[in-house]
Structure 1
Amino acid sequence: MKVIQIRDVDEQTYETLKASASAAGVSLTAYLKGHLDRIAGDHEAPDATGAVVMSRGSYDALQAEVRRLRKLEGRQQLAASIAQGGPVRSFSRNELAETWGIDA
């Protein structure tokens, strides 16, 4: 195996790649290796099998849909709690962001 080192990567590029690797459930190294293997034409790369690749637009649309579904679920839980006469707990924006693993 050979080692490839890339210097002077823009911070935003790095963070985007790191987040994409995390969302795919793989390390940044495995994520980048999967992309390099595909570029080189090696579709049998074992590290690339678990990675999901999608356009930025598709990723943004998926995030928006997840947010919409979380809001809907929260509203449904709130309505059920109110209907049952149970306690209603409210959460701060930061508490929700921390629970959902997103930036507030």
Structure 2
Amino acid sequence: MSKPTIRDIQRATCAHYGVGRADMLSALRFRYLVEPRHIAMTLSRKMTGKSLAQIADAFNRDHSMVAYACQKIEARVIAGEASTVDALAAIEAGLALSDRDLAEGR
């Protein structure tokens, strides 16, 4: 199974939350955009092996923002926040399914 790209994760996260990728990458700080942005940053860190700086570049942010986002999401996971845990699991499963479909030539 190949690693998803940051762009793959951004697309899957946007699809899950029903937001546009351009909006998620924008400077807007509305809650409905911040949560998917933080989720996508966290999944990018977990699934791609890219550095904080590389992830930050892909999100038009500073590396410290990526570190902060990852800390926030991990704290919510540790606290057992169901919506966060469910979103992470659903997006990861969707990425794995997409990867499997590609491998099978679908």
Structure 3
Amino acid sequence: MTLPKKLTGYPLTWSGEVLLACRKCQKKLKGERGMRPLSKLKKTVARWNKAHPGEPLHLIQTPCMDLCPKGGVTVCLAQRNRLQLSVLRSEEDLAPLVEIAPDSAV
């Protein structure tokens, strides 16, 4: 039996917290009125990062998370509440999501 090779680690190419967002939810909102900020979440997060340079977010789009809300996007802040999924229903929902205390995840 051979031992596995040691895994190589690499430094992160971004700063801030990782925000996982369902790609399928964003695609479903693409044509709906007033939902452009959620269907283009990457641009919304870029605007958030300009407005809040002290607490940047890095968006990673994922496949379906099996929580399919109507009129919303399923997201997860991986470092703070990895055991909880949240639903963004508007651009303004991003602020309370980021302000959730790390201890409230459990």
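Values quoted throughout were computed directly from the atomic coordinates according to the rules given, and no laboratory measurement underlies them. Computed from a predicted model, the values in this text were never measured in an experiment. Cβ atoms are built from the backbone, for glycine too; each structure is taken alone.
Quick notes on this one:
- When distance in nm of label points 7 Å out along Cα→Cβ at positions 55 and 79 is calculated for each of the structures 1, 2, 3, the largest result comes from 1.
- Of the structures 1, 2, 3, the one that 61 was derived from, the read-out being percent of Cα pairs over 19 Å apart: 1
- For helix-only ellipticity at 222 nm (-39500 (n - 2.57) for each DSSP H run of 4 or more, over all residues; to 500) computed as -24000, the structure of 1, 2, 3 it came from: 2
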